[in-house]
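A short reminder: the numbers here are calculations on the coordinates, not readings from a lab. Remember, it's a predicted structure, so these values are computed and weren't measured experimentally. Cβ atoms are built from the backbone, for glycine too; each structure is taken alone.
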Structure I
Amino acid sequence: MRTGLIQNRFRKEHIFLLVVVLGALFFRFTWLSNGDIVSDDALYSFRALGWYDYLGGGNQTTPIQWFGEIPWWGNLSFHDAPPLVFAVQNVFFRIFGEGVFAAKLPFAIAGSLLVLLLYISLRTFKEEKTALLGALALAVSSYAIWISRVGYLEGVEMVFIVLGFFLFARYLQEGKRRHLIGWGAAAAAALLSKYTAIFVFPAGILYLLIWRRDVFKRRELWLAGLAFLIVLTPIIVYNAQVFAAKGHFDAALSSMVGMHPEDFRLIAARGVSSAFSKNAADIVSVFSKTFSPPFFALLMLSAAHLAVKAVRRKSDPLEGFLLANIAMCFAMFLFVGASERYLVILVPFLIASLAVFAFDAGRWLKTKHTALVYIWVAAACIWEAFYAFNTNILITPIGKERVTYSAQRFTSYGFNELDRYMRTTVFPVLPRRMSPTRQSEMGGIDISVLPKKEVVFFDETINWFAYSWYLQRYLTYYRLPVISFYNHIKSLPPDADAFAPLRQVGVEGVYYIFSANDAVLDPVKKDMGAMRKVELSFAEYLNEKKFKIDEIKDKKGATAFIIYYIPL
């Protein structure tokens, strides 16, 4: 009889885990390609596609611009971020092609793996119910889902952060050398994803200083440090070479150590801040608007409970290390400032603290009242699940912002629809992709590779980030004629025929991509009156001449772009 009850419970728990995993997959993969790539994710995807570090401007330069060619060490990393996530994306592009789905796929997979990894971490040290609750809360967390559906580095970084957390906790539990060495390697992989993972190292040291000073005398700690350095070899070599040549480190590391080099003039002002009270308020503000109200309240209460438990010396090793990570991560953001995309790396730790709190509260209230705790937590998770669906899946959210959905949601302005038009109508067949290795190869155009000799002009006032992925990749990697109309006009004598130089080289037709909606405009360039006036005037001229047009609409049916075709 007892064996049957145990087996029945085992089956129920595994069925629940399966439901949680399916829920995590649903939230992270449903209509994954709906969101446009219109921020730093566009810059990451563009460069990962061809493993080519270039942004196109003079205010944030890269090694190929410094030296006229890519030096031997230039492909070890990127000028503004470590290389690991770029490498992961590059592999996915090679396997699945270069569409939006392939760009986002590694982050959706990473987000799903994170749910399982948190479950395994909690299951190793806590009861099954605690682990299942933690997995459920992470699976439906709107903030965690959001980072799994965009192409920011944090989406992959978090997997290595939690993996390192799990291995360190296993070492504390079992004392096996391989776990501490694994922690060193995982911590380095997290740092190789993004430098904001730097907090994991002092978190480990802090825990050892407070609770396990004996580990400093053990060989495995130094082996873990060696593993840490070995994994970090690419960025160590890269930064050593950059410093030797230019007197500074890469852009992110330079900001961290207080350097403000001219090579990174656009982002040189970034760095450590002393506005601690403002940064602390920003942290709370970000969490309050990225989680649903009851879920946010539960997380804050859980974190406070974890701190009180540590002060009263009631924490077990897992809880102590969990608090050390939260404290070190919070301290880091007090210095560097908080934003939605940065703070998300705290989410797995906060949700783990929620699971611990629910277990402790249920035990404190005794058996007959335990159900009340789980009903409360379940209600918060249900609200959060609706909040997540509203935020990350629905095109038009229901209800009121910060109550039923977050402002930190995906964007769908029509760029993905433009991308489909480009691939089906303008460039249905692409030549072989090649990345420039010298500055002399940058910006070259070869119309001979096209079945029809046609040129693409685009509206220069289009969103610059989106341009990097949706348009610049054709010029950079395929040498296809994708040209700024405004810059083309500026290169000609006054009152010259804009199409005469094209006819001379045998161009048969021109596509002109006009930004027809304010939502697709660049927030800086749209206010440059002369630039926008040129584009508007050209579109007006084409309308008067009644050239053929195709309208590109966003998912709500609004016209985002107008594509004109001018036969020559």
Structure II
Amino acid sequence: MSNMDRMPEDIVVGRSDPVYMAHAYLTKVPVPAITPFIEAFCPEGGVVADPFAGSGMTGVAAVATGRSARLSDISVLGRHIGSNYLNLVDPELLQSTAATVVKEASSELQGIYAVPCEACGEEASLSKTVWSVLVECGGCARPVNFYRALETADWSKAGMQCSDCGASVSSKNRRVGEAPVVDCISCPCSPKQREQAARPIRAQDTEGLDFPEVEITPDREMYRASALGKSGNNTVASFYSPRNLRALVALRSAIRDVSDEQLASKLLFAFTGTLTRASKRYQWSKARPLNAANANYYIAPVFYEWNVFELFQRKAVAVTRSDDFVRSERVARGHGDIAVDAEYVVESAAELSLADDSVDYIFTDPPFGSNLFYADMALFQEGWLDGFTDVTKEAVIDRSRGTKRSSERYEQLLTDALSECRRVLKPGGRLSMVFGNSSGKIWALVQRAVAAAGLVIEPEHIVILNKGQRSVKGLASGFEHVATLDLVLTMRESDAVVPELTNPSYEQLVALTREVAAGGATTPSHLYLALLRSALGDGWSVAELDLRTVTETLLADGWAIDSRSGRLTRPDAA
């Protein structure tokens, strides 16, 4: 444990390493952010656990540094992703088998992505099609092609009009259909991808196909948040084009025919990694693709339909790079010849199957209250897998009133999970927990859960975690009362009675805000977490330490935010 005194106060990591890029998940702590904690708090060859394992990044970091990993989560999708990250297969065999299953699936569909090139007349391959929604004009009730209206307005949404009656048009108009507008093709006659007018789409028969007709029901939080009742897209299948549904079904069928179970599982990992981009949720923009809306079920007014087979083959390459990264990290640390020791089971963090005193260190990243609803969004991938997450066990707080998943239930689940962590930790073992929220009341809930579980936070090991540069809006969002950084709280078993928390006055909170701001905090979120770190270290109750209070104090004191960098500035401090 000699590295403990070398933990930094801030850790800044990017989100572009090969492991991070291999498969999407709602939230992931990058492996380089976890590694320093494992090397500081877990002896070489020790056992690292994560009861809220999600996509399994803790397991990857543990295995990469020569430790054993014991992972668990209620998420079926999490187990699929996390176990396959550590399912290291032969890279050449993976690539050759990926090519084989694509050949089998595409031959079955007889040129489903074949289109004639307008430049040379020869057959070309469709890489993606840009689709536009059709909206109902509020003036004449005729359908308006959103993309064409935007194009006519010189790509200014404010100038969009109906071509028939001149009435203003926007994304708020009722959607009445969809139409292809641009084909992006790859043809031997051009070294670069070409754009041409979209060809009429051949009717695709999806009757009887084995695709996920999984319903997203009204009791789901994301049904309400994504307004699925209004859009009518209330099944997983409704978020795919008929053409891509057929391609995905054929590809999954070919993967299932692979006899090597380890290889088939890895190919299915690459398959599920393509699902979001292969859907209608991948947003178009004039400048560049905007990526998919991972945190909600949203179809933009203009979206992409990508070639599923191209996506899959690129993802197979990304998966191989992830495997290579893990192998190289193990070799660099002298563990290349040691077998991977990792296990991922589906179970509640409040009821771990691990034995007492069996774990050296725990690193975990539980859901942050009501920020995200993992089980709802996992339906999108789990519809293609075998089994679904038990939503009744999810440690979240519903945004809707009158539901069973209350803040009191969340606090009890977190308390029980932390109590289980304390039970399985060896004497002297540490637990590090990532957490982020803008509400002091949620942070106070965490304080109570930690104390009730018989743990104590070590102030000297509270670390601010920044997962790479965000957009200006993200950096500036402290003035929108949303934190964009997280804290990592490291705790140990309490060997004494935890003293009562002190309730600071509003004046004390304001004074602390001014003191920390004067110390050079860069963004509102960074300032907020620095305040939390100070308050937690001093034994203060943080129930009233909301980001709103912080930003109001900053504004009253003349602070502003730079529109380009998103950083705090004092215009009057020349």
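The table below gives the values:
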{"item": "Mean count of other Cβ atoms within 10 Å over residues 178-185 from the coordinates reads 21.4; which among I, II", "result": "I"}
{"item": "Structure (I, II) behind the derived value -11000 of helix-only ellipticity at 222 nm (-39500 (n - 2.57) for each DSSP H run of 4 or more, over all residues; to 500)", "result": "II"}
{"item": "Answer label among I, II for the case where distance in nm of label points 7 Å out along Cα→Cβ at positions 34 and 546, calculated from the coordinates, equals 3.4", "result": "II"}
{"item": "If Rg and Dmax of the Cα atoms in Å is computed and equals 26.3, 94, the structure in I, II", "result": "I"}
{"item": "Rg and Dmax of the Cα atoms in Å, for residues 362-529 alone derived as 25.1, 87 - corresponding label from I, II", "result": "I"}
{"item": "Winner on FRET efficiency 1/(1 + (r/R0)^6) of positions 266 and 378 (r between Cβ atoms, R0 = 30 Å, to 0.05) once structures I, II are ranked, highest first", "result": "II"}
{"item": "Value 15.5, calculated as mean projected area of the Cα convex hull in nm², for residues 114-393 alone, assigned to which of I, II", "result": "I"}
{"item": "Parent structure of the calculated result 0.90, given that FRET efficiency 1/(1 + (r/R0)^6) of positions 258 and 306 (r between Cβ atoms, R0 = 35 Å, to 0.05) is the read-out and I, II the choices", "result": "II"}
{"item": "Comparison of I, II by distance in nm of label points 7 Å out along Cα→Cβ at positions 202 and 410 - largest value held by", "result": "II"}
